[in-house]
Structure 1
Amino acid sequence: MLRPVLFLSLILSAALLQAESTEVERVTQVIEAQGGSAALYNRRGEANFRAGSIDSSIADFDRAIRLEPRLAPQHWQRGISLYYAGRFVDGYKQFELHQTVNPSDVENGVWHFLCRARANGIEDARAHMLPISGDPRVPMAQIWQLFQGKATVEDVFRAANTPGRGALEDQLFYANLYVGLYYEALDQGHEASEYIGKAAKAPGATHYMGDVARVHARMLGL
């Protein structure tokens with residue numbers, strides 16, 4: 001018999017998937033009626049990602065870029081979709097491109113690392129880490145040091161539990177997400193599931209990275 005909390009979680013997950021499928025249909029109707037624009041294809045691409053339709057999200061992001069080529073270096077969302085599609089070389093190239101317009105973003109550097117690690121191994125990923133510095137968000141400095149091999153998981157959570165510029169809940173969300181992804185890069189599946197599961201359940205994570213955590217958790221069967 002399903003535990004009540006697990007049963008509720010399954011109901012909520014199904015409801016979220018239905019909502020995103022409805023959003024995909026809604027945007028598709030607008031595109032068919034009015035013609036596609038970069039903004040509409042981006043919107044549908046994000047909805048497709050949230051619905052777990054990863055390849056469709058990439059196709060929509062590519063359509064947006066064809067319509068507005070200037071979007072190409074901005075498109076970190078496309079890079080994340082490429083990671084989940086298993087297109088790791090394309091993924092790390094997208095994050096290298098994003099680095100040209102957003103050079104201090106630790107998250108971009110981490111996703112580049114994750115793609116490169118899947119494509120070529122951890123040592124290659126560490127040898128080709130992007131030159132990231134100056135991200136003021138807590139605990140991004142410690143997360144970056146963790147992937148560099150210069151900090152521990154405990155260091156990340158010590159920083160995340162320290163009051164900073166952002167809310168503690170948000171700091172802990174990013175700590176859980178990126179520690180989970182770190183363990184996934186190391187092929188430590190149990191630990192990866194534990195932390196990604198915590199990130200996916202963060203009630204305040206209503207942004208796109210919260211969507212990423214929830215999509216990842218569904219892929220893990222959480």
Structure 2
Amino acid sequence: MELALLTQSEFDAHIANKTLRLAFIGMSNVGKSYRSKMLCNESGFDWYQVDKEILKSLGFSSMEEESKWLGLPHSVTYQERERAYLDAEAKHTKLDFLTSGKNLVFDTTGSVPYLQSPTTTWLKEHCLVVHLDAGEQSIALMIKRFFEQPKPVIWNGLYERRQGETEKEALERCYPVLLADRLKKYRAMAHVNIKAEDLYDKSGDETLRIIRSHLTV
């Protein structure tokens with residue numbers, strides 16, 4: 001069932017019947033987990049954390065361990081491990097169970113738009129995909145934070161070191177390209193795009209009301 005055509009009354013019915021499936025997508029640290037936590041704690045949603053399931057699947061106990069394993073894109077083992085990560089992400093994003101008896105929120109990873117189409121299509125057919133849009137104005141701050149403390153991310157082929165470049169110079173050139181590409185893909189993938197700042201510090205029920213306001217009457 002394609003959920004792009006959900007109306008406000010259908011949204012209300014799904015909530016009442018405990019059949020609503022939300023999937024939050026967007027940049028890392030944009031608020032996906034916080035919003036999911038609010039829906040879980042205040043609105044009775046089940047909270048499915050894709051990051052947590054990937055950690056368990058790969059045998060890690062912390063994000064720090066996983067990040068150290070993945071490494072930066074110029075690492076010899078990076079491409080092989082990036083593929084293993086994306087395979088685990090696909091496995092734990094396309095679920096066989098959706099009948100928990102509760103409304104459900106998927107807390108996806110920042111790399112969700114780089115999954116293959118069978119998985120992203122499944123997500124769009126089974127969930128209302130809500131993009132927490134950080135906006136172009138946030139990219140400069142994300143770049144600043146990244147270079148203050150570089151951390152492993154999924155590059156999806158967008159890192160390329162040119163002849164004569166240092167690894168740092170290549171990262172400085174490619175990281176803004178990666179962020180712009182992700183932002184474009186999130187917007188295309190989502191049923192609903194909402195400014196992340198509009199949901200800042202909102203309760204679970206307020207979050208649902210804002211999402212509802214973006215649907216057709």
Volume of the Cα convex hull per residue in Å³, for residues 169-208 alone: greatest across 1, 2 for structure 2
Of structures 1, 2, which gives 36, 26, 18 when Cα extents along the principal axes in Å, for residues 41-128 alone is computed from the coordinates? 1
Answer label among 1, 2 for the case where relative contact order in percent (Cα under 8 Å, 6 or more apart), calculated from the coordinates, equals 35: 2
Of the structures 1, 2, the one that -15500 was derived from, the read-out being helix-only ellipticity at 222 nm (-39500 (n - 2.57) for each DSSP H run of 4 or more, over all residues; to 500): 2
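Laboratory data are not the source of any read-out in this text; all were calculated from the coordinates shown. Just so it is clear, the model here is predicted, and its values are computed rather than measured.
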